[in-house]
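Asker: Once you scroll down, you'll see the structures, which are given as structure tokens.
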Structure I
Amino acid sequence: MPDITFTIDDLEYVLYSSDYVVKIDQGDSSQCLMGIMSMAVPDGFDYIIVGDVFMRPYPTHFDRNNNTVSFYTKN
């Protein structure tokens, strides 16, 4: 599976297949599921919605005082 790169404010955040492919074990069988999905949004929707697949490798800081969101990187 390919790497997926999100560019947010000129910073690149790379998700590797190990980040976005979720392995589910149940009994003697396993199943791999894609942890990313698309969704229809109305015109003018200027937001990005990221979930645990993105926030797991990039811990997130929500600053309510300044109304900002920051992602920590490994660098």
Structure II
Amino acid sequence: MGYRGIVRGKTIELDEPLPYAEGTRVDVSIQLEKGLRKGSPEAVLQLAGTLTHEEAELIRQAVSEIRKIDKELWEPK
């Protein structure tokens, strides 16, 4: 029986609950998940190689807009 989860320090946060009572001792084996997790930095970088020039430019423009700073927020009133 296998479960998937995310490592957070010394804890593994499982995607679904276990069918065991609290305090039950278990033997755990760990292996890295095969494939890329959707939305992970690695998956996004892999996607970058599949974009057309136009798609990449649209993403670049969107990021540029998001990063713009509203200078009025920083000016003393």
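Please treat every number below as a calculation from the coordinates, not as lab data. Note that the structure is a prediction, hence the values are computed from the model and not measured. Cβ atoms are built from the backbone, for glycine too; each structure is taken alone.
Asker: Kindly point out which one of I, II the value 49, 35, 24 was derived from, the read-out being Cα extents along the principal axes in Å.
Answerer: Computed on structure I.
Asker: Suppose you compute relative contact order in percent (Cα under 8 Å, 6 or more apart) for every structure in I, II: which one lands on 13?
Answerer: Derived from the structure labelled II.
Asker: Here helix-only ellipticity at 222 nm (-39500 (n - 2.57) for each DSSP H run of 4 or more, over all residues; to 500) was calculated and came to -9000; which of the structures I, II was it taken from?
Answerer: It must be structure II, since only it matches.
Asker: For structures I, II, which has the highest computed value of mean count of other Cβ atoms within 10 Å over residues 9-16?
Answerer: I
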